[in-house]
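Visitor: Alright, structures below, take your time with them.
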Structure 1
């Protein structure tokens, strides 16, 4: 995972638009995920049915807002501080998620 940040930092030096790079990363990840899903779910067309419920809303929110915002902020921080700063705080994300899950979602461990 750390190698991805180093490659992203190198790319940001020659391609300075963080928002466009975020869009490319998300688009290519969507294509890659769709290919993997097609392979794993072949012969089961029912999984591709779009249901207009909270699952769709949660998926869109997580994909667009969470992933897009994270890649954009990481790109800005990477430009200002470098890839080491981003990777140093990456383990802290798991602690923040666990803390917020227990406080806001009342999850029991």
Structure 2
């Protein structure tokens, strides 16, 4: 049995939805209880993309609570997602810059 060399993994961009809670100096709107952040993050796998995203959000004084992964561009297309040119451009930027791009922030408010 011959050991074949492992194919080097390549960077891909993953779409992540991150829920954040409040933290001092987080920059979220006054009165909000947290927010949902739509992010595009590069990584060799989704786990790396999640780790990098959480680390960067913590550096920005945000408090990540939960991360939902929606896969790569190809995976999302296979699932029937409609992906705009703007979204594709942000994914391309995340890949080119090996970065985490926060594309959208939706604050949460208590209705009480």
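Values in this text are rule-based calculations from the coordinates and carry no lab data. This one's a predicted model, so the numbers in the text were calculated from it and none came from an experiment. Cβ atoms are built from the backbone, for glycine too; each structure is taken alone.
Visitor: Name the one structure among 1, 2 that Cα Rg over 2.2 N^0.38 Å of 1.23 was derived from.
Guide: Numbers: 1: 1.30; 2: 1.23.
Answer for the origin of the read-out: 2.
Visitor: Tell me which of 1, 2 gives -22500 when you compute helix-only ellipticity at 222 nm (-39500 (n - 2.57) for each DSSP H run of 4 or more, over all residues; to 500).
Guide: 1
Visitor: If you don't mind, there's one more thing I want to ask. As an exercise: log10 I(q)/I(0) by the Debye sum over Cα atoms at q = 0.13, 0.30 Å⁻¹, for residues 43-98 alone, calculated from one structure in 1, 2, equals -0.53, -1.16. Which structure is it?
Guide: Source structure for this number: 1.
Visitor: Between structures 1, 2, where is relative contact order in percent (Cα under 8 Å, 6 or more apart) highest?
Guide: Ranking 1, 2 on relative contact order in percent (Cα under 8 Å, 6 or more apart), first place is 1.
Visitor: Right, next: Can you tell which of 1, 2 yields 0.65 when FRET efficiency 1/(1 + (r/R0)^6) of positions 27 and 75 (r between Cβ atoms, R0 = 35 Å, to 0.05) is derived from it?
Guide: Checking each candidate, the match is 2.
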